[in-house]
Structure P
Amino acid sequence: MENNKNESKYIRAKERVAEIKKFYGNLTSYVIVISGLAALNYWVDGWNYPWFLWAAFGWGIGVVFHAIGTFNLTPFFGKDWEERKIKEYMDKENEQKKWR
């Protein structure tokens, strides 16, 4: 039984590390590509129209949401919230059964 718990913890930790690794890969790609687009934008028209900002903004929104999901930055609807809500409903149901 103890071995199963340790194995389960290991698997969850490994999945968590994989999620974080994917996020940092996405962030690194973002920085490299947007920097390249900024350099290309400067080379082509010398900042007359900074069109690379459109790509930076669009992809940046995706990176922000990826960070929110990866690091559980949502205070209301994160993984912890789900677990707390499930426990709350289970406790309510147990209380109601006691009074019946």
Structure Q
Amino acid sequence: MRLRASYPRDVKKGTLVHELGHRLLFGVDTSRDGLDEEKVLFLFLHDVRTEVYGKEFADAQVAIESALTGVYDYAEAWKWTLGLGTKGRATQLREVSEHRGKILH
């Protein structure tokens, strides 16, 4: 895995956690009921970043990713995900896990 040298340190840390999350999801069928891999990742990404680096850091990473434009609408995905709340994200993640026969922790 490579990170751009021009990224600020916090963006590198946030990106690393994001990309490691994708590795965790490798082999998990994330296409279910309108969910895609990013939305499934986001079900736990903010909580992991909060646990590791704090809420301010996690919220800043959401703002950075939400500002990205191009192929994927990160802003919409983050709005949907954070709108679920902590318990809602956990419920959604459990449902994805149960329906795919692979436990995600």
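None of the figures in this text is laboratory data; all of them are computed from the coordinates on show. Treat the numbers as computed from the prediction; the structure is a model and nothing was measured. Cβ atoms are built from the backbone, for glycine too; each structure is taken alone.
Odds and ends about this structure:
- Structure responsible for 2.6, with distance in nm of label points 7 Å out along Cα→Cβ at positions 16 and 40 calculated and labels P, Q on offer: Q
- Test item: helix-only ellipticity at 222 nm (-39500 (n - 2.57) for each DSSP H run of 4 or more, over all residues; to 500) calculated as -30000, pick one of P, Q: P
- Origin of the value 17.6, where Kirkwood radius over Cα pairs in Å was derived from one of P, Q: P
- Ranking P, Q by distance in nm of label points 7 Å out along Cα→Cβ at positions 24 and 88, the structure that comes out highest: P
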